[in-house]
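The structures considered in this document are given below.
Laboratory data are not the source of any read-out in this text; all were calculated from the coordinates shown. What you are looking at is a predicted structure, and each value in this text was computed from that prediction instead of being measured. Cβ atoms are built from the backbone, for glycine too; each structure is taken alone.
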Structure 1
Amino acid sequence: MAFYFMRIHAKINHALRQIKQILLSVFRQSDKIPLAPVQIGNKWGYIDKNGKRVIKPQFEDAWEFQEGLARIQLGGKYGFIDKNGEIVIKPQFDYAGDFKEGLASIHLGNKYGYIDKNGKRVIEPQFEEAGWFHEGLATIKLGGKYGFINKNGEIVIKPQFDYAWGFQEGLAKIQLGDKWGYIDKNGKIAINPQFDNAGWGEGDFQKGLARIKFGDKWGYIDKSGKIAINPQFDHAEDFQEGLAIVQLGEKWGFIDKNGKIVANPQFDWAGDFKEGLAWIYLGRKYGFIDKSGKIVIRPQFEEAEDFHEGLARIKLEWDGKWGYIDKTGKIVIEPQFDAARVFY
């Protein structure tokens with residue numbers, strides 16, 4: 001009799017293991033499905049690339065999925081959901097950032113700390129400000145100055161800068177007084193603060209080049225601090241997919257990493273290249289160009305944003321609704337949302 005029950009028990013355990021594997025497989029598949037936050041009325045939910053509502057509008061605000069979790073706001077507090085719409089970290093924070101490298105910054109009271117994906121406080125709130133983790137380090141502010149911590153919450157570069165941004169390609173942009181330079185991960189000055197600007201927020205190194213401003217003109221440096229593209233532009237953005245937006249006079253165009261103009265400044269405004277296309281603003285309408293500068297989707301939209309997962313947000317009327325187009329310019333999700341964000 002005992003042997004009989006042991007066999008039954010073994011079969012039940014085997015069946016449970018199979019069910020667990022099936023469920024894990026389903027959840028893994030759902031993690032891979034791109035979703036976008038959309039607003040309908042005063043509530044936010046999520047749609048898939050077919051425009052189907054997969055997480056019903058119920059949140060006061062909602063953001064894109066990052067590392068499998070998305071920030072949401074409920075009752076004035078911030079928490080996180082998974083792609084099944086399940087609240088996995090209950091709304092409890094005064095503010096929260098996206099997950100980067102497994103951790104997210106959170107704000108409680110008047111201090112910032114970090115949580116992991118289980119919602120556990122792994123770095124207690126203690127900082128005046130706290131940024132995303134980049135390459136294992138995050139910017140923090142203490143005593144009015146900026147420094148860096150590691151994922152254990154240990155200060156590895158003491159707060160000493162007037163401002164600092166995350167590491168990219170081994171270097172981080174810092175501000176001392178009214179000049180900008182770069183440090184390495186030991187906190188050593190790698191490129192002396194000498195530039196009048198290096199881009200607020202962004203302005204990181206992208207494949208060896210970073211934008212800088214000397215006087216009233218923008219150019220690019222390499223990682224040794226040497227000028228790679230002479231300051232000559234009225235404005236410049238970071239390189240994305242091998243090209244960078246530059247402004248000459250009132251018009252915007254694109255250059256390659258040699259400083260060669262590949263799309264003549266002719267647009268009233270332009271965005272970065274994403275998935276091979278960039279939005280442009282011409283004749284008070286938005287369209288898209290390819291990397292040769294050719295208009296592939298004619299300017300026809302009142303608003304347009306970058307492509308992600310093959311779709312881009314658009315509006316047909318200034319006070320109208322948001323929808324999505326594909327890379328041919330075809331509307332694949334009809335404008336129907338009061339606000340919309342990117343697919344992730």
Structure 2
Amino acid sequence: MNTKTHRLQTKVRRIRVLAPIALAAATLVGPAVVQAQEFPSKPVRVIVPYSAGGPTDLMARAVARYMASATGQPVTVENRGGAGGTIGTALVARSAPDGYTLVVNGTLGHALGPMLRPKTAGYSVSDMSAVGVFSRSSNFLVVANSLNVKSVADLIARAKADGGKLTFSSAGPASNPHLGAELFKSLAKIDMEHVAYKGVSDTVADLVSGRVPVAFASPTLAVPLIKDNRVVALATTGEKRMKGWEKLPTIAEAGVPGFVFESTYILVAPGKTPAPVMQRLNALLQQALSDPETVASLDKLGLEVMKNSAAQADRLVQEELDRWGSIIKRLNLSLE
């Protein structure tokens with residue numbers, strides 16, 4: 001046997017050995033990875049569990065616009081409000097775990113909804129998988145002009161004088177405005193009556209008219225009303241003063257020590273969505289948060305961009321549960 005023939009036979013043997021290995025490796029990659037590489041191959045639904053026009057709705061649409069542009073697939077936003085966000089979120093929890101049905105919610109509402117409304121929700125946080133916590137903001141404490149209140153101290157005095165009859169609005173039980181107000185009530189040692197709506201945009205008419213004269217409002221809702229002198233801003237809710245609104249004190253500075261309440265927002269998929277699909281969704285979200293148009297849209301809403309992995313987002317959800325679980329017990333807050 002000459003050298004050339006020997007080399008050819010050796011090469012053939014190597015191909016025969018390596019071919020099954022390559023086939024096995026391809027099998028191990030599995031359909032989930034292939035699915036992720038092709039994802040999305042059809043339209044994606046993003047559920048907003050509140051009414052249209054509120055901050056959660058607007059930020060979801062900003063992110064959805066980028067995802068549709070980046071993938072070439074339609075990404076539609078659907079509003080399914082009610083029960084403090086649990087109705088819309090429950091729809092996603094029951095959806096196929098394939099990444100094609102998602103929900104945008106406040107991180108706090110997402111974390112606490114099943115705890116506060118277990119029968120209505122019918123799901124737990126463990127039934128969901130966080131794609132990413134993508135934005136945060138402080139809120140405003142605002143009052144109707146007709147209330148004739150000019151400071152946090154004035155509001156506390158008015159609430160005490162009214163003996164619990166003073167009302168505040170929210171986007172529904174366990175929504176961010178509701179829980180922010182409950183924390184304020186607890187730390188300021190006052191009582192106010194909660195009036196729940198299906199979404200924050202539904203609260204505006206009654207807030208401005210003075211029918212329900214107090215609200216913890218997002219920048220999206222509050223800023224136009226403040227600039228038009230339709231409501232009075234008393235303070236902001238963050239740990240530090242809000243960018244662009246440095247003249248307003250924080251609630252802690254205004255006489256309620258320890259009060260800090262910031263809203264963060266999260267994109268969530270059904271639990272058991274394959275890891276490669278979750279990674280693809282997170283990558284699309286991070287890309288959206290680097291897109292100038294998306295960042296500008298969030299900035300107009302008073303939101304600061306947050307970037308994190310799906311695992312880090314899950315930890316942030318757990319931190320909210322740990323922080324608020326004890327507060328809810330102290331407040332004896334139950335919605336069923």
Structure 3
Amino acid sequence: MPISVRSVWTIDPAAFPDQGSAREKLAFLVGYAVLAPSGHNTPPGHFVLSDDHIDIVADMSRALKTVDPLDRELTISCAAAAETLLAAAKAFALKATLTPLPQADAPTVIARVSLSSPEPSGAVNHTMLNAIATRRTVRRPYADRTVPSHIQALIKDTARPYGVGLHLSDNELLKDRIAELVVDADHIQFADPAFRAELASWMHPLSSESGDGLAGPGFGFPDYFTRVAAALFRTFNLSGVVAGMDRPATMSAPLIGAFSTFGDTRAEWVATGRALAAVLHVLTMNGLVNAFLNQAIEVGSMRHLLAKLVAPERTPQLLSRFGYLKEGVTMPPHAARRPLDEVLIAA
């Protein structure tokens with residue numbers, strides 16, 4: 001991985017500008033915000049910096065027009081970055097607030113994080129900062145190890161204040177039915193040449209300078225094979241291969257979680273992104289990892305069936321498997337991230 005990309009994940013909390021201005025502190029915190037997850041690892045947000053606040057603004061040039069035509073996942077991703085910035089601010093004992101969708105006449109402004117005071121009011125929460133900087137999506141095998149009930153309760157309670165439900169299941173029959181939806185969604189998506197072309201366009205080796213996208217090591221194959229895999233996905237319908245991996249991954253996961261809201265509005269997408277970031281921080285602090293199964297939501301007919309299974313009268317927004325990395329399995333490298341000078345904009 002190029003040094004410029006790899007170094008984004010290496011943040012020294014001691015470098016925080018304690019004596020700096022609010023503007024300098026916010027700029028530093030963007031280093032944590034860019035580590036939040038995003039669909040296809042697009043990092044779709046810009047950070048527009050002012051003297052006492054920062055706006056997280058959707059970069060529509062990075063929208064996924066085929067898999068995410070309404071920009072739902074893009075909005076969720078930007079909101080997750082905003083919540084991560086807020087969490088980092090609070091970890092540095094700063095008094096910070098987050099305002100969702102702060103400008104009615106500017107729909108691409110997803111959230112605003114403001115500092116009411118630039119002066120820290122307590123000790124640094126290194127546990128939270130470490131969780132933000134070490135979290136990653138792990139698509140590798142999970143251990144056959146039950147997630148304790150108190151951890152399940154904790155992550156559900158973490159999502160609830162955002163108005164987001166997190167429906168967890170370790171029931172084998174329910175996991176089987178969810179796995180069928182995931183597999184059916186795989187076949188539907190990969191039968192579409194436009195979907196395959198869009199996916200392939202976001203497959204970049206870690207050795208590239210793009211600072212984004214999906215790379216081979218995240219899926220368990222060598223980095224040099226990423227471009228070959230992209231060409232294969234673009235050219236052929238490999239749904240059978242993908243489904244053959246997704247079904248056992250779903251069934252072997254100790255826990256399947258579905259994030260849901262009552263409706264399907266932009267405000268609820270923002271709430272989902274915030275809840276996602278908060279839950280992933282708690283998971284990481286407790287030694288768990290996750291990988292997404294969002295194809296069962298991206299395909300509308302599957303999303304409707306998933307709602308009936310896990311969240312009747314609610315709208316599923318994200319689907320994920322949770323668990324512990326299997327013993328002997330290597331943790332994947334961090335995904336690429338764009339350098340800060342590409343995403344931080346001075347107002």
(message) Suppose FRET efficiency 1/(1 + (r/R0)^6) of positions 168 and 328 (r between Cβ atoms, R0 = 30 Å, to 0.05) works out to 0.35; of 1, 2, 3, which structure was it derived from?
(response) 1
(message) To test your reading of the models, identify which of 1, 2, 3 gives -13000 for helix-only ellipticity at 222 nm (-39500 (n - 2.57) for each DSSP H run of 4 or more, over all residues; to 500) when calculated.
(response) 3
(request) Using the calculated result 22.6 for mean projected area of the Cα convex hull in nm², pick out the matching structure from 1, 2, 3. (result) 1
